[in-house]
Structure P
Amino acid sequence: MSMINIIELTIYSFIFISSTIYSVWNFFQTSLLNLYDVDQSDFQTDTWFSRTFAINYPLDVTDLEWQSAKQYYIGTKILYLLYHSIGFLITRLIYPQYLPLFIILYSSFILSYLLSLRFLLLILINIGAIFILEFFVLYFGSNINRRWLRIPHYIIFAYSLAIAHRLEFVTADHEQNFLIHVSFSWLNAKLLSCSIDLYDSEYFDDQKKSWRFTLIRLAYLLYFPPFFFGPIYNFDDFHKSIENLITNSNTRPILTIIEIVQLIRYILWALILEIILHFIYSSSFQYYVYIVDTFDSWSLCGLGYSLMILFFLKYFIIYGISQQLAIIDGLDNVIASPPACIGHINQTSYLWQKFDRGLYSFLLKYFYKPLNGSPTSSVLRRMLSAIACFTIIAFWHGLHDSIIVWVMMNILLIYCDRIIAIFFKYNDAYHVKALIESPLLALAYISNIFFLSNYEIGWLFISKILLGFPFPLLAVLFIFFCSCYVCNRINCKITK
């Protein structure tokens, strides 16, 4: 890279970074002015941070997922993860063949204690129903091509996603209902993986009769560290990893300093996110359309960018801790890496691959590839396969108006990315490519506003930003041009 290119890259990086910081700062100032116009139950004033540093900024507590997750990472419930790791380690040292049984017993006890015995029974009934279905499918469909054996499981999976959004009868507690809802969705995704990997297995006839194999399947479904908050992971990976751990438990180091340091790193990020939530109130203000409607363009953009950064940080921590706990247990290649930083992602297709890697792998293996057939299939078939995957995502998140808009925009943007990829490779045409990508990146950001916020806020961004010609639209497009140029340079360097 020449000196001119380095200077240009530095200037564009400075413009993009300073613009995002300035917009977030404006949002912070504007939110302080409107702080007492929102429901004060959205905030917590007496926190460890405010007591330690004597500050008067309240904590935004409207993100229920994070409020639940942080109790397991920086709260008292971290002990349950610690007990799991200690129990897993002891079992691995003394009786490695009983590792699946330990996972089943420990998770069953913790789930009944933390949520309710009723929920545990619901889970076991759910698992039992699928196992019984497998028996009947195998018994009556022994002469049928295994591809067709999948169909009942796909139907039940789609139906379970619809049921998951209505599981409010199990407990009266709002937080517990949330945990039941998300864990029920994760469980049924794992059941789908479990069943299809059984049908596709090379050792299909031997495994289906093995009690040890059944215990491993139950352990996969109930493995505690990612049970509530994810990510999704495939049965084949878990099966291979735990079989290797059982048979070769003495060949792998029990614990390394690097594994502990990595876990501490994610816990420190959890503390940082908790501190940030004392200053950035995007989770709360997104629900007050009449207040957001009064924001100037910089503050509005700051709200949007804050939503995305906080969303990234949350899942970076949750998925990172889940992965690291699995690595500490010795399950090295089971849980996918946490999301890549969204700061250097400027394409929707790249975002889907690098953000929730576990979900991407799950959809690719169990939906896209079976529907697509072969890599040489027609464009129409590939397009229909992609639409089917996005339909599953829409069901997963609930078929709200904002989710439907988000899904449709993402389908459009992914195919725009593919068209651009045909004409542009990582060559010297960085400026032209960034110029074409900048409006697509603006649309991608707004599509994520629909997903992270709600329908009304999403249309507010369209009316105030996209339809705000010449300003703020041209200014936003220039900032996104700088971002695309920097991202393309960085990603080009990474791929080399």
Structure Q
Amino acid sequence: MYKVLLVDDEPLIIEGMKALIPWEDYGLEIAGEAYDGSHALQLLQENTFDIMITDIKMPKMTGLELIFHCKELNKDTKYIVLSGFQEFEYIKKGLKLGIENYLLKPVNEEELINTIENVIEKKKKDTREDRNRASYVLRDNMVWRLLNHEIDEKEWRQRADLYHLSLSDPVLTVAMIQFGWNAYLDQEALSKARTEIEDLIDSVCIISPDNDFVAILSEQNEKHQLETIERLKVYLHKSDHFDYFYLSIGRSVSSAIELPKSYDLASELATYQLILEPNTIITEKIMEHFYDNNYVKQQDFIQLTKYVLNEDIEKANTWLDDTFLQFAEGDHTYPPSIIRQSMIELVISVQKLTPNAKFYPTTRWVDLILKSHSLEELRKIVEQYLNELIEAFPKQTVQRSSIIQSILEYIHDHYDEEISLKTLSQRFHINSIYLGQLFHKELGIVFSEYINQHRIEKAKELLKSTHQKAGKIGKSVGYSDTTYFYKKFKKSVGVTPTEWRSMQFN
């Protein structure tokens, strides 16, 4: 039953409303009565109501003022307004607040019933949409686990049946859609675009943790697959949702359990947007034109570090100019994964070779490098990093206190457990706010970033030395949520855990 709150400063009006229609026959329950706006607001703070029917003019608080405050408490409540006069100014304000109808007293039974029926239909629609959103979340999580090698064939088939996902066609391909860096989509627009894509390809499209679309193309043959890709390209060109896009196509496989192979390739191809024009379809053929060797050598980083230590920003910039000139105009063309990885290695190497900057935060710079849209933008990011690193030198002279040293030792021994400023403050008998400020002051990095960096380093050690699944490794280093671990790892390192592991053995 939907709960109704009646609000009017005339008790007889409320009694008349209760007797006017058979509320229970419409699935409604009169769950509250109030005789002024203040009393109604108190009831709304203590209870949840689906529908509120309120008078406009009341002592202490008008009906419109009540609705304004109520919307801050519960956005799902529907409002019907009563008044003894056709007051157009009130009607206008009420419409702005999203009221369902404005009824004149004495209330007409038929008009009230029609309004109630419309409101009930809207509530049912909202409920269906909420359920659909919840179903999408569960389904997306299941497909995401499949693509990231975290689900076996038996579990996949059981869960696929639950969500009516057969994916039994002989030609299956992962297509990753990334939006240009300047594009912005709120969640509603993102969901709408996803639904349009699913209708277009007649298959599943999930939203990744990075808000990319990952579509699974399911076709009878390669000809149909190419036709679907062409339809998808036309849609992306014409859609108002995107400023621009990159469409990366993985290798075709013959069964759903092989889709991780297609996804891994699509993810790798997606990195080529660094050196490609927007609105491009990126396929495996592009890789034939690139050399997969690391251009920037460790000794080059050592030379750059010398410039940084001497605070010679001019020579450091010259070094960057020469390096990026080779990237852009060299005899060989280097894939974006190598270019980005080189710049990430630059940040990490300079950090390690510059003692006073040991705890200078790098995660933000790695994130910016990964999201760079062009070589020019990437060059500016690295230059800004070097400038800020040099400027930070004088700030790194603070000696560590005994309490921070003890906390660091505890973190290094217990990183796989739940650790927060709150738990540390209780263990070491220190105010959590003060601890956070002291930690940042002495290490030059916020606590949450430090613990994340430490856990990621431990995860990398396990990825390299064991054959455990990435999700299990994430949990063993302190991440209870696998998706969150993947997101943090990619943000810090530049690639997914699985991709990083492959790089080490290649």
Structure R
Amino acid sequence: MVVLGQLLDILGTLGVRECRGPVDRGAMLRGLALYDPSDPGTAAGDQVMLGVGIDSPERAVRVLADTDAAVLVLRAAFSLDEGVAHAARDAGVPVVRVDPGVSWGQLVAVIHTLVFGERAAAKAAAPGGLFDLADTIAGAVGGPVTIEDVQARVLAYSHRQQDVDQARLRTILGRRVPDETLEALRSQGVFAHLDESDEPLFVPELSSELTARVVVAVRAGRELLGSVWVEVDGPLTLGQNAALVAGARVAATHLLTTRASADLERRVEGDLVQSLIEGGTDAPAALLRLGLPATDLRVVALRADGGADAMLLAARHATIGFTWSRPGRSALVGDVLYTVLSGGKEAEAACAWVRALARELPSDARVWAGVGGPADVSQLPASRSEADESLAVHMSDPDAELPVTYDAVWDRILLRRLAGAAAAGRMPTTGPVVDLARHDAEHGSEYVPTLRALLRAQGDLREASARLAVHPNTVRYRLRKMSEITRLDLDDPRKRLAMMIALEVGAVMFG
């Protein structure tokens, strides 16, 4: 089962154009109802009403006055005007308008999968179903078939493999189209055609390893979901082209239901992970549902920049596969991907996971990541804060290696915290560090670097002079002059600590 908020979020990726009326995002949905003009009030309060045949705002208003449905879904070209909005508010029933380019068959398949859960998804779009479809298309058009997603990953292929070319063999064995094959097809305008057209395209032989093939887009509304490829000897007949287009429409329904099921699982997982890292009251139950251990955990915070889809791609790659086969569970919160990883005693496992994820993103994507310290379930909010702070260190240091771990930069994070605390109050206007900094600014002296070198050398003049690359007598002279400007109290351990902190915090705040 699914709640209304999850349904609306997932339909939003399918092509929701408008949503009017009050939305109870937590309302549980347990069934579907088809609009019946002779009895429009049949839908129950926990059902999704599919408004098939509602072709005008006026009819939508009349339906809203009679129905008790949890939500009314329309596939319509007309806009939801103020009359519809007013009727939706009066009825307490939200109205959703989906792009008419999405077929009712595709829409019903997605909603059915969401409402009736895993068994419906398995029945509607099991992996075997796509392979069977590939075999059916191969039989109709007379050539080997592959079905691919928009990232050129192979989702299914036909069993017919006689006399296939090397490009196809490498595609199937590697589960994705080789880069050189992609580049060759891109140079022929194949992917530009898929972006714009639903018509099959014949691609002539480009080399001995890349023989002729026909490709057609798999689309839901305006969204490209993937493609169907057939290796051929020459252009297809009209009947074969029609069979290929029909097969692509069926493939679209398979891909939509699979994606809807995966999106729902991803959102449930995200809600549980967010509860864990924010210190939710039922963390042990969330941990149990996620299948994670109670100890040796770490939180990873990751950001990616490389186009609008970079973070979505990162989130999808982080959640690919069955949960039991993944070391972590993830949630996309705003523009940060948080992942709770098991096996967190040492940071290297988390670092390897981040690097592997980064390799899956486009080559032009820039990735930053921070890894929090090891934690048990009660310490996950602290590990999340450490991951955020490590991420901030990484984003401020372009030369840092991917990722930055709290274990390695805890000292820098502590100073950043102190700098933040100092900035929250009034900075001292007097004192050794302030007095010497003012003198350096006004007279071009180098007393602040001299004080820092002395403190780091623990008062050893020779070491301090080496740090400054000057003669020890120069350091003695500067120290005498500094004592005339301000009271240093270098013999007081507490004063020395305070001056070291003031120097380091100042460096963090002002560079």
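Read the figures in this text as sums done on the coordinates, not as results from a lab. Please read these numbers as outputs of a predicted model, since none were measured by experiment. Cβ atoms are built from the backbone, for glycine too; each structure is taken alone.
Here is how the numbers come out for the structure above:
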quantity	calculated
Highest-scoring label, criterion being FRET efficiency 1/(1 + (r/R0)^6) of positions 137 and 257 (r between Cβ atoms, R0 = 25 Å, to 0.05), among P, Q, R	R
Which of P, Q, R leads on distance in nm of label points 7 Å out along Cα→Cβ at positions 73 and 449, largest value	R
helix-only ellipticity at 222 nm (-39500 (n - 2.57) for each DSSP H run of 4 or more, over all residues; to 500) derived as -23000 - corresponding label from P, Q, R	P
